[in-house]
Every structure is written in structure tokens, then in C-alpha cells.
Structure 1
Amino acid sequence: MSLRGTGQGGPLRRMGEVVEVLGSAGFLSPRFLRTLVPAMRKFGTSTATGIHAGALRDPGGTALIDEDGGMTFAELDRSTNAIARALAAAGVKPGDGVGLFARNHRGFVQAQVALDKLGANTLLLNTAFAAPQLKEVCAREETRVILYDEEFAPIVEGGAAEHAHFVTYAESDVPHPTLDELAASHDDSDLEAPAQQGRVTVLTSGTTGTPKGAQRTLKRQGIDTFVGLFGRMPLRTGTRTFIVAPTFHSWGGFHLMVGAQLGCTLCLRRRFDPEGTLAAIHELKPQVLVVVPVMMQRILDLGPDVIGRYDTSSLELVCASGSALPGEMALRWMDAFGDNVYNFYGSTEVAQASIATPDELRAAPGTAGRPPRGTTVRILDDQGHEVPTGTTGRIFVANDNQFDGYTGGGNKEIIDGLMSSGDVGHFDGNGLLFVDGRDDDMIVSGGENVFPREVEDLLSDHEDVVEVAVMGIPDDEFGQRLKGFVVLGEGATADEASLKDYVKSNLARYKVPREIVFLEELPRNPTGKVLKRELR
């Protein structure tokens, strides 16, 4: 059977698991619970909950470190009280839509926490947007207020000039109020609970078309959610968490919220730089690093001489998600930095599906791991029936964290309470999940079903290949055929013929790309996903 889930066993066994996992994470400390529970009653499951609880528990503790230095929990809590009051005075009410257009820095966190405290609905805007995209998305999501970094002012003026403007980060004088000015001009005492909990809308990656708004209410999650997460990805209270993945994306935003709730010190840098990331790890000594796989690739590309200049021994968990993690890359990373990679598979819509631990990645490179407690994964055929172990089918997921639907209407396909992830995959005989590709990426070439992901994974293992994307294109003779796009490493000698021979020697003949194009780099969005619409 292809049904997989965790949390099996009798009540005593399940309770023992809850106590063990949450105790190890630090959740069951009386001092921790005394502050988190009342904060959660006030602000629900949100980033504001963690910051407010931290201010009650450890006001002088460091809540955040960015390029401008550190902020204590008390400073962050009080400043966001004042910012929330200022936004309310400007007309922002519970349930109102507010766009947040910012990079990873304290202003993003302050804005998100203030909006949580107001009960406003936050729209997280992609920092790669141009003015037309911003205008289209803000109109569709009925956004009337924009909080943005100064660098995006021309885009905001071109796409949302009629909206109320507040600046989250500025290096010079700006014509609109900054968060610092809002914080300095209003009362910073504690706020009452909002009349309603806010909603966060994350935009889908939009690698093949216009991004959709995926809305998620900040509801109170069941205990299984936390037990499942911490049981397979051992996050714990009070650590330093370096969020390198964009916080506007679901992966970075998830760790911002969970890290705040765990009372962690959140480390941020406005822009990703491979060597700069190593330097920050050397300086800040984080235990947790949150990345998307392409960032891991860029760091590994620095080579052992550069990597060896920096002490990265503090890293205990490298949490990767946002796009596929090739097995070869996971092994290269762990050979260089130790066995610390946790590969999280999910999506903006279905939330968590599975997590691969370092030992699973060593044993089965490329695996997406196992579903955590509270999550069920089934592999179904086109008729909605489960397929046998080892057979590829469509991945369906059920848990308490799934999104509420697209803001423009519609939802993912749901069968028997399970939601389509949009991917195809299979379970192996050991119960490990493998993602074979997107369900809309499969092509039929000469009557044979072909998944480009299998060819991508093989080519990525070639010693001369740094990056690769494979896709189907129309073909008059075969209906569809594969075309590859490859980035070679420095000094590489591979050519089109040798790469085709490499595929032919490892896979069926019909899986060999008819054409391979060499590029200097692949077009990617800020979360590292390849933009196949641009390749087309």
C-alpha cells in the first residue's frame, strides 16, 4: 500500500512520543509555557506570539540580529506595538489587506509582527516583481496599503502609487513615513487581542505563469503538527537561526514564525551572498541554517579553499526546501559541512508532506524522506486509486496546515480529504518517498511516459555539470521530446554528444534529450526554482 503516515500506536505510546519530542525541543519547560500560552491566546499561531512571549520571558534576550545590529525581545515587542497603533491610526483595520514588499531584515519582521497584532491580512510580495506584476497582484488581492523597502520605490510608484505607503528599510531620506518614525511617534504599551486573527497570503512561485495567492489563516495548530515537525527536524528553543531563504516565501516565512515561537535569535541578511553567508555563520555561530538548494550549490561552488577559511562547526541543522534537492548535492554538502541536512518536501498549498533526515539522505540520496506525525501521504493513479509500492503516481497529502484556497478562487484537487501536491512520486520498499517530477511536466514521447526530473537528476550527477534543467517541447514526429539546458563547471570538457551518451548509458534510449543547450546560468526566481517559461 502507498499510504504513509506517522503517529501510529496506542494512546500511551502516542502520549509518550508527545512528551519526548516536545520535551527535547524545550516546549515543556514551565517557564516557556507560562509565557507562550497567554501570548498564543492573544495572537494565535503567528510570529507576534513568539515575540510577545519572548518579551514576557526574557525581555533583554536577543530576538534578532541583522546588518544593523541586534534587537532585544522587549525592543521588538514594544516597537511593533507602536507600529501597529500607527498603522491603525492610518486606517488599517483587522481583516484589511496590506502588502509587504521587503527583503530579510528587521523591518520585515517588525512589519509582519505589527500586522499580526492588528489582525490585518498580510500579502507577502516577491522582491523580483516588476511594476506591472505588482499592480496586477495588488488589484487581485484588494491591497490598499504597501510596506516596502526604499529600493523598490520606483516599482511601487509604477504599480501601486495610489496606495498608502510606509517604508520598511531606507538608507536615505524618503517621502513616506518609515517604521522607525512610526515606532517613535506612538504609544508602545501592550495591545489587546485583535478582533479577528489575520491571514497570510503567500504567492506561489509562478515558474510557469502568473503567481497565485495562496491564503492561510493563522489558526491554532494541533499538537500533532509540532510533534511531527520536531520529531523529524529537531528544532529547539533558544537557538540561533540564520534564515537565508527569502522570508516572503513560505519556507523562510515558516522558519520566521516557528523560530519566533521557539524564542530563537533570528539572524538575517538583506541579500544572499555565498561567501558572505559563510562569514556570517563564522561570526554569529548559528545552530540552524535555513536555505533553498540553489544557495547550497552556490556555497559549494566556492570550493574547499574558500570554504575552509570559515568556521561553520556551529551548524547542527541545515534545513533545505523550496525546490528539489539533488541527492548528489546533499552528499557533497554533508561531506563538506557534516551530516546536518534536513530536506523538507511540501508546497505553499499542502504545507508539510515529508522530511528526510541526514541518515536517510546518506542511505538513499535524493529521497524526500518520510511524512511526519500528523501528515498522511498517498500515491494515487489517475482514477484516484492507490498504487503499489515502487509505482509512480500522483502525490496527495493531508494535514492540519493546508492552505484555505486561492484568493482568486479555486483550490488544489482533493480526493478523500487529501490534497494534490502537484507532483508525482513513489515510495520505495523502506517507506521513503521520492519525488519524480511535476505531474504537469510528464511528457509522452513516441508513446512512452517520460519525467524530466529523472534525466535532470542523472545529469546533475555528471562531474562537469553544475546546473541542469530538462523539459518537454513539441515534436512533429514523436509528439513531444526532451530538451536539456546545462551549465558547465569551470574547465569542463563535456559536450552535447558526451552528455547524450552519458544519459543513454544510464537510462532508456527514449529518455535521451534530442537537444542539449549550454548556458552560462539558468533563469531562477528568488527561491531558486528554475523559470521554465523563460527557457521555453
Structure 2
Amino acid sequence: MKKVVLLSLLLFLFFCDAMSQTTTPRRDAGRYGIRPILIRGPYLQVATPTSMIVRWRTDMLDVSFVRYGTEPGKLDKLAGHDFRTNEHIVTINGLTPDTKYYYMIEGFKDTLQGDANNYFTTLPLQGKEAKYRIGVYGDCGSISARQGNARDQFEKYLGNNVLNAWILLGDNAYSFGKDVEYQSHFFNIYKDNLLKKSPLFPSPGNHDYQDEPYAAEVAQRSGEVAYYQNFSMPTKGESGGLASHTSAFYSFDIGNVHFISLDSHGSQENGKRLFDTTSTEVQWVKRDLEANKNKGWVVAYWHHPPYSMGSHNSDTETQMVKIRENFVPILERYGVDLILCGHSHSYERSKLMQGHYGMEASFSETKHLLSTSSGFYDGSANSCPYIKDATGKGTVYVVSGSSSRTDHKQATFPHDALPFSNVDYAGACILEVEGNRLDLKWICEDGQIRDRFTMMKNVQQKTIVKAKKGQTVTLTASYVGEYSWKGSTKKTRSIEVKPSAGVSTYIVNDPQNCIQQEFEVQVSGN
């Protein structure tokens, strides 16, 4: 009898061992025994010019350390802590602005990840002008082949260039923003490049709130949904902008570009939302914009678009209607340059416009457009850049909710205010900013760029330069692009001239004759 029981027990243990090997990953035996498995990450958060947060998750409790340095084979600095957790959050301080760092993540026993492909670049100093690239992903968590294709083509376009950051426009994990959906639909998809190399600044959508009214009413304050547990936000103003003291909305700077990330679905005190102009969120937005009037560019982003005829209808859906009627006028009054949203699984884009707060039928090109150009800036007819003067008037609206899928469209698609619209291709956007020039490109799943536009500020100028007789003067065009100097073969942005006494005029144009700048050099006789 004892032999039968013993045999049965051995068979049971053998069966359990076999099942464990087929249903769970086999752990590697480290030098000191069982080694934790890296489940998620690493991914980068709350970037600043002098710091970076590195996050990751392990399947069992472990300590959290990051080794880092400016050379891949010389990671001579260490940050972290020795208390055990499976949600690892390490802040690296004392970094140099706009500098590339290599890093590896470590537990108590072994390195979890770290090679020449683990690196990040700190943000530039606030206000500094240079070439910056920011990725724009809306509704990206559908786990589809199209999602992977859109990702791959975006990364192919980027090449070896630095992606200073990327932003999320909400609905980051379908269908209910559960942690398991974030793992399979988001973190597993973007882990190999974007997440571990470029800092992420997200915003939430309705699906991140489980697409339920109850969650929207309480989760913004309680932080109980996965969105708030999975991401760290710059709530104290550490990345630039005004401190919000909440993860629901915040702002940050990348050089001379000021970004505002907003929550258009969650509710605040007394059930107020983004369209309630007395809400905490809107009052903070006003203070933030007032405090950042000196920034070169201002970009706001959130989930529900004020204009769309894609899979959602901005004439019939209450949140979209009220955001357009109540909130958009505030942003336009402060001169916000670009507004990015998702929600509709399509790509839709306006021209430079202002003052349209009604239904689609009330849109008037004559009344609401500040430019009739396509903005393509590619030499085609009527394609000059959108040019903003010192008044700051005019905003371009983009719906980019097709990072992982496309969907049905309304009967009146495209929206009258959004002539550059497409519901056939998945894709993500890249924002490229250099000085007073801003470009946005929509990179599709097949590698084609099917829409783009260029915006510039304060470029149609007449500049007076005073010089002494015999002095060499350097003239520099006010815009970023291509240059044709009248009376010269020079094609550079700057030229040197040595005019005689009196007044001499020099003119520079772009090849498309969209921009002209005049220099009047006044030479004194002394």
C-alpha cells in the first residue's frame, strides 16, 4: 500500500513539474540561485535636461539599480535603491543636457538588460533652439499587424536620428486599459526601440479609463486604473512648465517647444471635465499658458478632438462638442500653435484656422481660415508654409488616431474644416521643429508620407543693419530652409557683404518664392 502511495506521489510531482515547464518561462539559474525575469521595460519617463526616470517590472521582488555612462563600455555611474519591489522606478540625477547616455538595469544577482542598444538622450536646455523630433502616437494599443507595420515604418524614417521624446494621445491599450492589455498591446510592441531609447509623455483616453462612467468619475483622483500605475508624469514642473500636482495633466519643454498634456475624459472636483472652464484643469491651463508666453512653439494634446468626422462625430458627441465650444477658444486666445488628438481611428488635418466653434455646417473658409495654402511646402500649387506673425493667431488641428488601426467614417467625411483626411491607412506622426520652423509628417504603415505641413513664425521681415565704412557684415536669413540671395550665387543661410557708403539692399528668397526677407544695410562714412 505504501509503495502505491509513494508511486502515486512521484507521478503527481512529475506531472506538476512537466506542467510548470510548459506553462511558465524556465528561470535561468544565476550564480546565487533563481534569477528574476524581466517582464516589462525598461522604459523612460519624466525626462529633463539633467535627469531621467528608468522604469521596469520583474516577476518577483528584487532590488533596482541602473548603471550608466556616456560610453557603451564604460558604465561607471550607479543609481538606484536596495529595497525589493517588482515595479522598479529609478531616477538618475546630475546628467548633462542634450547628452547621450548608455545604461543597463540590474537586480541583486544579475544584469537584466543592457548593451549598446540601451541608451537615451537627455532633453536640451529649456528655450534652446536646435533640431528636435517628437513622435505622435494616437490610439496605438490594438495589437495588430498594422500596429507593428506603422511602428516599423516610423522607426525606418527616423533612422539614426535622435527621437527627443514621444507622446501618446490616449486609448493606449484596448479595450479597457487593463494592465494585462497594456503588457500585450503596448509594452511588448514598443519595447525594442521606442520605449527604451526615448522618453514617453502620455495622455489618457476613454479606454484607459476602462471606457466606463464610474472609472471616469473616480480614477483620475484615485489613480486606480493601470494608466496611472504604469506611467510617471512630471507633476512638479521638473520638465518645464507650471507644476500641476496631478498625473492627469501636466506640461513640459523640449528646447523652445512647450507641450501641454491634458485629460479629456477623467473628471475632477464635482464631476467637472476639460470642457468645464471653471475646472481645476482649465484654470491650470490658463496659468501655464500665461507663464509660458515666451516659448517659441506651444503644442497641446489630448484624446477627444474638437473636429472629426472619422469613427467619431464632433457634431453629435457631447464631449467633443463642448470641448470645441468652451475650451478651444481659450487655447486660440493664447496663441497655441498646434493641437493633436486621437479618438477617431483616422488621420484628419486642418489648415491654419481660428474662430470656428460651431457645427460642421457653420465652417466657412472665408471666415475661419487664416491661410488657404495646403501647407505642404513641396513646390506644388498653393503649398506655401503657414506663416504666423507676432499676433500669434492661427492653429492647426490634427487627429492622429490611426497608429494601430483604422475604422469606419461618418457620412460627411471628411469634416469641412479638415480637408486632409484619410481613413484607409494606419500610421503615426513625427513632429520636427528647428528654430522658428515646425513640420509635421504622417508616416503610414506602408512607408509613404501621405500628409505633411510646415509652419513658420516671423519670417517675412525687413531688417535694418547699421555698419561702418569698410566693415564686413554677416546677413542671416530668418527662416530654416533653402536660400537664394538676389545677385549672388550663394545658397547658404548666411552671407558676408561689404557694401560701400550709403544704403544697400539685399534680398533672400526660398526657391518656392513663399518667403522673402529684405536687409537694408546703412553704411556711415566713418
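Here are some notes:
- With FRET efficiency 1/(1 + (r/R0)^6) of positions 77 and 269 (r between Cβ atoms, R0 = 30 Å, to 0.05) derived as 0.85, matching label from 1, 2: 1
- For -9500 (helix-only ellipticity at 222 nm (-39500 (n - 2.57) for each DSSP H run of 4 or more, over all residues; to 500), calculated) the corresponding structure among 1, 2: 1
- With distance in nm of label points 7 Å out along Cα→Cβ at positions 157 and 453 derived as 4.4, matching label from 1, 2: 1
- When Kirkwood radius over Cα pairs in Å, for residues 109-396 alone is computed across structures 1, 2, the figure 20.9 traces back to 1.
- Computed 47, 30, 21 for semi-axes √(5λ) of the Cα gyration tensor in Å - originating structure among 1, 2: 2
- Top of 1, 2 by mean count of other Cβ atoms within 10 Å over residues 101-108, largest first: 1
Read-outs throughout are calculated quantities, based only on the coordinates presented, and are distinct from any laboratory measurement. All values derive from a computational prediction rather than experimental measurement. Cβ atoms are built from the backbone, for glycine too; each structure is taken alone.
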